[in-house]
1. I have 12.7, 37 for Rg and Dmax of the Cα atoms in Å, for residues 61-116 alone, calculated from one of the structures I, II. Which structure is it?
2. The value 34 for relative contact order in percent (Cα under 8 Å, 6 or more apart) was derived from one model only; which of I, II is it?
3. Identify the structure, out of I, II, from whose coordinates helix-only ellipticity at 222 nm (-39500 (n - 2.57) for each DSSP H run of 4 or more, over all residues; to 500) was calculated to give -12000.
4. Quick one: semi-axes √(5λ) of the Cα gyration tensor in Å came out at 31, 29, 18 when computed from one of I, II, so which one is it?
5. Using the calculated result 0.75 for FRET efficiency 1/(1 + (r/R0)^6) of positions 181 and 245 (r between Cβ atoms, R0 = 41 Å, to 0.05), pick out the matching structure from I, II.
6. Quick one: P(r) over Cα pairs in 10 Å bins from 0, in percent, for residues 85-196 alone came out at 15, 44, 30, 10, 1 when computed from one of I, II, so which one is it?
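Nothing in this text is a laboratory measurement; each read-out follows from the coordinates by a stated rule. As the structure is a computational prediction, the values presented were derived from the model and not from experiment. Cβ atoms are built from the backbone, for glycine too; each structure is taken alone.
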Structure I
Amino acid sequence: MVELLKKTFEGKRVFLTGHTGFKGAWMLQVLNWLGADVKGFSLAPENANDLYNEIKGDDICYSSVIADIRDLNRLQAELVRFEPHFVFHLAAQALVRPSYVYPVDTFAINAMGTAHVLEALRFLEKPAVALMITTDKVYENPERGQAFKEEDKLGGYDPYSASKAAAEIVISSYVRSFFNPAQYDKHQKAIASVRAGNVIGGGDRSADRIVPDIVRALEFGDKVYLRSPNSVRPWQHVLEPIGAYLLLAARMQEDPVQYSTPFNFGPETTDEKTVEELTRIFLSVFGKEGAYQHAENTATVHEAKLLMLDSSKARSMLGWKPKLDAATAIRWTAEWYADKEQAATEKCSRQIQEYFGVHPQSNTANDL
């Protein structure tokens, strides 16, 4: 896999939206490690200690554009001028609870922002592979214990989920109207939507996410309060979907017709962990077992209690499967935060190399 990715991305131009976010900062590091030239397009990091700032993201970007995905003219100008070989659209309002506070912004960013990226691609007069990153929450979820497949009904109770389902409809419309795989020779754009979610990993400072909430509580010597301790999520380390996105993009470059289709990338359906189980494993790394309690009367908005993905399509078509089980993903994440000696760049680099199976002494893509 590493050899394929290096061959695919080394020296290539990659346009990455949302590069200043948690997931985007990890993606930026992996692409830089593979030798790609990355132009980022995103809002500025919210805080001084955000991962992007910790890794000195400006220094590893070919170019970093601080702008709003809702600005179509700016986005189109920056993308077309760069003439990217690959586009990864990660920019989003990515949280459920804030979507209840800012529903219109959530729809504008997630649905119309996606439309803006696709519209910009219409004016790119070069071949390109583009992955539109949505979420595991795009499916209409009756919480019956089923694992969702790519062809299942889209929907969403909360504004965040609905906005991402709307983005999927936008993607489907653009693909059928302008980037139909059957007419690839005419437009030369390979487009796919990819669905993963509940990623965890070192450096996440977001509000209203379980791992950052645990870390903040530990830093202040407080107890961890769990508002939905029994909720089941497809927990996965952030490198899992990133590796999957890159593998899919490589295959799309090889065969832009066959692979231009939606894909789920989730953990094994038998690898379930509740919020409380995640918390126990995380705290054990810090020697803080039992330093949590259930919060009371916090269910002010609806959040799904059960969510699972069926990734059999990725397994059969791409040969992809998760490398880390949930317990290992949680342990890696906790170890990242527990390590106060190494800089963020070094911690990320070590885990990137370990995930992709490269000897720890190899520090650059040239060592692959």
Structure II
Amino acid sequence: MEKHPRFTQWILSPLLILLGAFIANGIVMLLCGYNPIEAYLAAAVLTLGSFSGISETLIKGTPYLMTGLSVAIAFRCGIWNIGAEGQFLMGALAASFVGTKLAVVLPNTSWIAIPLCFLLAIIAGSIWGIVPAILKITRGVNEVISTIMLNYIAIYFVSQMIDGGPLQETSKTGPQSDPIVLWARLPDIIGTYRIHFGIIIAVILAAVLTYVLFRTTYGYQLRAVGEGAAAAEAAGISIPQNTIRVFCISGAFAALGGAIELMALAPRLTHNFSPGYGYTAIAVALLARLHPLLTIVSALFFGALAEGSFAMESEVGISRQVTWMMQAIILLFAIGFGSISLLQKQVEK
């Protein structure tokens, strides 16, 4: 019998996943003619060696945290929401609409503009999430397929809105929106280092989600559905109802992440607004074992990885693509470990 199952599950397992991923990445870098130790040290010094590096890690980790929470709560309920990317973009689009169109005709105050940006982003994300939920419940459509397709719809819809559409900048010089008004932007906590209030919002939401999942009846129902839908339904828990709820909540988290990113850092919506936050969120959530609080740590790790890529490029000469390679390998390790855990549960049953 295992003496410390929690230590193994929450600490040792993720560390082994990261160790295996870094060893695999190191081998790849060696084959490409680079020194992996030099690359890792350069990344560590940049991300942890100064307050500026730490602040940039926090900033880059925030969208990973929001989308990671989105994926984590869906997976907890046994729902494979791969649509965080599209939901993230729809949230940014909604915030852009408020910040460039509505806010200019409303009173010029942040107390109205910022909550309105958040509200419309949450609504947009929930709507984008409820579509695959309805398809799954009424037609039995696999949510993996429907959410991936919705990602592409969101990408091209956003592109249409800012490239010849109603949200394109007034000057029509490029495929982007006008910058949102100043009173619709999130204020900085420490302006010199770009640390903004969106980071605090994301951490608070992670704590709230933890409480809901593990300390409320509703959270118990969600986890029960994820552990065994048939048993949960036999106990009187509505599967369709919880499916719709989880998709809406999951979509809202991802969309709110898009709004925060736009309102805090990128004042205008552009092509390639998201470098794939919604897809990387799968690795973020799996590495955190679908636990909201551990998702904070996992998201910061990916934020450090994104920030460290600049050091690898400038100090060692490694392309930024190495960062994506590392994330992909970590994703493969996380999925592989998750599959083994799932198989073990099936054997125990």
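1. I
2. Checking each candidate, the match is II.
3. Matching structure: I.
4. Clearly, the read-out refers to II.
5. Derived from II, not from the others.
6. Value 15, 44, 30, 10, 1 for P(r) over Cα pairs in 10 Å bins from 0, in percent, for residues 85-196 alone corresponds to I out of I, II.
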